[in-house]
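So, here come the structures, one by one.
None of the figures in this text is laboratory data; all of them are computed from the coordinates on show. Note that the coordinates shown come from a computational prediction; the quantities given were computed from them, not determined experimentally. Cβ atoms are built from the backbone, for glycine too; each structure is taken alone.
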Structure 1
Amino acid sequence: MHTKLVIEYAKPQDLADSLTLEYKLRDNPIVAKWIKKLQQAQQTYSIDDPARFYGFDANTEIDALVRINQCIDIVNKYDPIISRHLSDINDQDHLNYLHHIFEVYHGLLDQQTSEFFKNAPAEVRKALADLNICVHRCETVSRLNFPRHVVTYFGLPKNSKLDIEDYQFAETTWSAGAVFLNYVEIGKTLLDLAIDNDQYIADEAFQPFCRYSADFVVRFYEQTAVMAQQQIDLANAYYNKHQDKLGPWHPSFTIGSFPLADIVGTVPIAQLTDRPCVKSVQII
């Protein structure tokens, strides 16, 4: 019986200088499914980006702009399909446009069928994949920049789906140090559509939270009932306005996150700020 998630954090330039945090696993059926996926991933894959941390670096706005424009440069050097660089992380319309570029030229989950993607060299395919991550990094920085980190295993297939019964465990509030399943679809959820007011997204890119993998996110900030209700109201208003396009309500439209674990003790923000790199992940 597994009871703990143990994550070791380190300085990217000095992995010997590490910090180990323990998280108590939740008691719900989603946890067992996730553990199985995590163990499968660790047999074959390494973490994509161990330093995928948000909300810790004081220069995150500059960093976010540099990263996304580097992706644009790599893609446009191969084929100038992107109209311009991003100059302001608060330009949500341009971020929506860049996300649409990713959807069209990279393809949705398991749908990398475009001629552009199939013919592009590996560096360009990676830049397209990173463009999606960079868009969300910019959005995170522009929206209060709450501290969190994401662990993903890109190569692991994302073909398992949550059961209808699993949606009852979704939570809209949490304490700092909570661990959740990470969204693995390529597209946007109902809440994403409501927040982004996306004028570019194709109908098929509306992708509710259905599939899951080993990927997870650790949130080092609290979400209160007031914050949660604002999101619920926003999503419900968007759904009521666009119901004819989105279709009948489905449990996967639920606003909330699927909990996996909670930190043991308090969040040591200062120590994590000095060690923004995941050195190891263990289930005990």
Structure 2
Amino acid sequence: MSDLIFAVISPFFSSIATIFSAQATKELSPLIVTGVGGLVGSFILFSILLLRKSKIDYKLAKKKYREILTLTILRPLLGALVLAIGLSLTTGIKAIFLTKTEPYFVLFWFWILKKEKVKPRYLILLAIHILGAIILSTGGNFTVNKPQVGDFLIILAMGFFSLSYFYSKSLSHNIGAQFSNAATLGIAGTVLLPFTFFVKPFVYTGFQSIGWLHLLIYVMLFNVIGLTLWFSSLKTVPGWVVSALRALGPILGAPVAYLFFRETLSALQILGGIVVLATSFLIAREHLKNSPKASF
């Protein structure tokens, strides 16, 4: 029961974190948000593990190194960096809706890796979903611009994130949610950190920018809390359920975007966002109805 609660709560933290991450990427850089954010999150998580005197099976973790490295590439390294670049080009309020395209990528990986048949009604829902995403992104203006490129990158990042479900569930069972999260964030942050010293915000703004505060809020809400809850939920809750429940995030994320940064959507974009969320729920429900024993 607690894992299901974690699956419900996690998207609220993640969506609010996305709002602050979008600001941090503009004020600092996508590379700093991903690299420094990963290392700080990893440090906090490992500190918590030490303070709690949690038992960590390093021998088992060593045996799982391939899964850890694969997950690191998919989520906190490649996926997170693509997402951060996308966030630097568009608004956080759009991003929290566009990230809910994830269930369709889960369906795609099921089709590719599990040879699961894609039924016609899935394709119809996908077509409606894509239309909603286009309306949300363009608001009726079909001139290609930076925000729309950012929107596309956010959707692309969901492709990487959705594939990570295959590895996250196994690692969460075997080496624990917090350690899985801490290890992958730490590896990704270590790889990216050397590159962050060459970006302008790090060199010229030091620690005076408000962007560092937004980065810290993002790290606490997403890397430390949101991701740990996500890993924990995957222990017993099917990945499809976890993915679908992430559509709850905008309930809190959208008000936060307005209250803190006065970000809004047009009436047409709100309609597109509703379509995206509704089709995300429907495709997950369809899959669960037809594959009740699916563990992914």
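When distance in nm of label points 7 Å out along Cα→Cβ at positions 194 and 234 is computed for each of 1, 2, the one that comes out at 2.8 is 2. Using distance in nm of label points 7 Å out along Cα→Cβ at positions 50 and 162 as the calculated read-out, with 3.0 as its value, let me know the right label among 1, 2. Structure of origin is 1.
Supply the structure label, taken from 1, 2, corresponding to mean count of other Cβ atoms within 10 Å over residues 42-49 with the calculated value 13.9. That value comes from structure 1. Starting from the value 1.00: which structure in 1, 2 was FRET efficiency 1/(1 + (r/R0)^6) of positions 82 and 226 (r between Cβ atoms, R0 = 35 Å, to 0.05) calculated from? The value was obtained from structure 2. Calculating relative contact order in percent (Cα under 8 Å, 6 or more apart) for structures 1, 2 picks out 2 as the one with the greatest value. Looking across 1, 2, the calculation of helix-only ellipticity at 222 nm (-39500 (n - 2.57) for each DSSP H run of 4 or more, over all residues; to 500) that yields -24000 traces back to 2.
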